[in-house]
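A.B. asks: Next up, some structures in structure tokens.
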Structure I
Amino acid sequence: MTPDRIRPPFTADERTQLVGWLDMQRAIIRWKCEGLSEEDAHRSVLPTSPAMTMAGLVSHMRWVEHCWFEVLFLGGEAKGPQFDDGPEDADMLVDAIPLGQLLAEYERQCAVSNEIIAAHALDEVGRHPDFTSAAANLRWMLLHMIEETARHAGHMDTVRELVDGSKGYY
């Protein structure tokens, strides 16, 4: 289920606020894609960043969720395009993948991340032995993911406006 684009309650507990802010930013990612044609979803509008398309950003966010919660926090296998020996920004190279599929994969990944978050204490630290960032606790990772998701939602604001003129703040 796609979360609403609403801020968490002012007086909620810490976990509710952190997950609430992250879910709101995730919902903005999805919202920025509403009504896009496949052509526009895959259109590059920044000559110096050709992989930064709406579809590419959705894919990137899916893999960032996977990396932080399943790999770094849980200590899972470092798999996915960002861990392969492929080209830089491989997680954003999605020309042949429909936007609807990318959004569905992102939504599933967010659900997995939320299950992980719900099952662990905020003070629990990551477990992957090969990555320095795994030393962060879940609270830090949540704050980072809020920042990461909001930053890319901002990129999507700009890309979407350049693609078809649509703009708006949630």
Structure II
Amino acid sequence: MVSYADPGSVEAVGAVEWVESGGGPLIAVPEVVLPFWTGADGDELAPDYDRACEVDGSAGLLPVGNATALVLGDDPAATAYLPEHGTFVRWFAGDSERGLLARVPAALDTAVWGSEVRWRVPGAVVLFDAARPGERSTKAGHLRIVLEPGRYAVRAAHVEPDPRTWIGLVRLTPLGE
């Protein structure tokens, strides 16, 4: 887990925790099935990491145990979760954390959202580098995200508020059971 905030921006925007990968996709795995995610260490012909790399686009779903994980593909960008927006924010380009985060509300309003997938979660999920096994995911470089159990509509967008700021958005919208 990385925090890019300088002391001045912590006061202005709050401490935002960012997760990075070693080059592949990030994955949000329901906490209750973390031991079933093998990452790149799997003994089978197609380890879980390979399955995550095959997900097309900015967001997709993969079965893990008796649940489903959300793969944030397309780019190994640093990613944070902003609960006040119900959105994963992916930092593709930007001069500062403060500048990028300041542009998120307008980016959410102007985003052209991709197709929707439906994700059922049993509760909290852990976001981490998909190459890591789930059992080691909470040792470092992860973010635990508390979600209410239920179904969510997941939609992704790429927004460029200015030539130097590119933001990826993956929004989770709760759906009725």
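A.B. asks: One of I, II was used to calculate semi-axes √(5λ) of the Cα gyration tensor in Å, giving 26, 18, 16; which?
C.D. replies: The correct label is II.
A.B. asks: Still on this structure: If distance in nm of label points 7 Å out along Cα→Cβ at positions 26 and 50 comes out at 3.3 when worked out from the coordinates, which of I, II was used?
C.D. replies: Source structure: I.
A.B. asks: For structures I, II, calculate FRET efficiency 1/(1 + (r/R0)^6) of positions 66 and 98 (r between Cβ atoms, R0 = 41 Å, to 0.05) and state which one comes out highest.
C.D. replies: For this comparison of FRET efficiency 1/(1 + (r/R0)^6) of positions 66 and 98 (r between Cβ atoms, R0 = 41 Å, to 0.05), the top structure is I.
A.B. asks: Here is a further query. Comparing mean count of other Cβ atoms within 10 Å over residues 74-81 across I, II, which is largest?
C.D. replies: II
A.B. asks: Can you spot which of I, II the value -4500 was calculated from, given it is helix-only ellipticity at 222 nm (-39500 (n - 2.57) for each DSSP H run of 4 or more, over all residues; to 500)?
C.D. replies: Matching structure: II.
Bear in mind these aren't lab numbers, they're just calculated from the coordinates by the rules spelled out. Source: prediction; values computed, not measured. Cβ atoms are built from the backbone, for glycine too; each structure is taken alone.
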